[in-house]
1. One of I, II was used to compute percent of Cα pairs over 25 Å apart, and the answer was 33. Which one was it?
2. So if we calculate mean count of other Cβ atoms within 10 Å over residues 53-60 for every structure here (I, II), which label has the highest result?
3. Of the structures labelled I, II, one was used to calculate mean count of other Cβ atoms within 10 Å over residues 37-44, giving 15.1. Name it.
4. Please compute mean count of other Cβ atoms within 10 Å over residues 13-20 for structures I, II and give me the label with the greatest value.
5. Suppose helix-only ellipticity at 222 nm (-39500 (n - 2.57) for each DSSP H run of 4 or more, over all residues; to 500) works out to -10500; of I, II, which structure was it derived from?
6. Using the calculated result 31, 23, 18 for Cα extents along the principal axes in Å, for residues 93-140 alone, pick out the matching structure from I, II.
7. For distance in nm of label points 7 Å out along Cα→Cβ at positions 21 and 133, which structure out of I, II has the highest calculated value?
Structure I
């Protein structure tokens, strides 16, 4: 049986949550599950990227879907489909970032290391990549080409610079 430290980071987060909830105004607005801006954002889970802070989002403004590398996987398409078809989003914003850890290894390296440690090879793709802009363009294409999404007219991809905080847009077409 695994033992945990007497106070973990999760315990600290829960204590903060209790303080914030106690201070919350009970008469404040009740937010709808549908995001007010009708936008869904797919972003990397990197702790240096805070989509709400980077874009000035408030509670209830957007759906934010995060994973390693901001990869557009089957599960991201599932979430976007629910976001669009049941909760009214109409635009998709993809946010990758500079100095992403997903550029520091190959698919084979990770799968080989996991197989050595766990005794079984993962069935999933890690979605490692080398060229950041090419990965953003691939992500745009995966969203735009999905037959499950109701709204693919506005799908835009960006690279967030972790050093400056600025975002630059990546053209969806292939670069020459």
Structure II
């Protein structure tokens, strides 16, 4: 039953997928990540296999692999709630979607519509910044020297996917 329910899901892009590939650039979407917003703790939440992005002094976004559970809330949110008493822990998996850019040209593509300095010396691996990209509010986290993860509200996913396709044309 669980597999059938999960197969019915559609991400913010509907049935289409963002899949851009060139010699020095790859862009894909990961619509079903487990995303948990944690506020009210200065201690970084720790979840195995997840990225934890600091969005503010006591504000974190946990970016974990998709859950196989069919539930109103992800198991990650439930475990964080018990591990961080007093903190606000909210499952925002359906609020945002994730785009992953990899390759030496990833930063150049984002520079077309983002004024943030994404140089690895300024934004090291494990760090995250928030700002505007193509008139959409995004969080951008670095997972490797040439790998960036964009978290955007689901309502802007189609707009940002179209913009990423257009901005990446010269790199393909």
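1. Clearly, the read-out refers to II.
2. Max of mean count of other Cβ atoms within 10 Å over residues 53-60: II.
3. That value comes from structure II.
4. Going through I, II one by one, mean count of other Cβ atoms within 10 Å over residues 13-20 peaks for structure II.
5. I
6. It traces back to II.
7. Largest calculated value belongs to I.
We did not get these values from a lab; they are worked out from the coordinates using the rules stated. Note that the structure is a prediction, hence the values are computed from the model and not measured. Cβ atoms are built from the backbone, for glycine too; each structure is taken alone.
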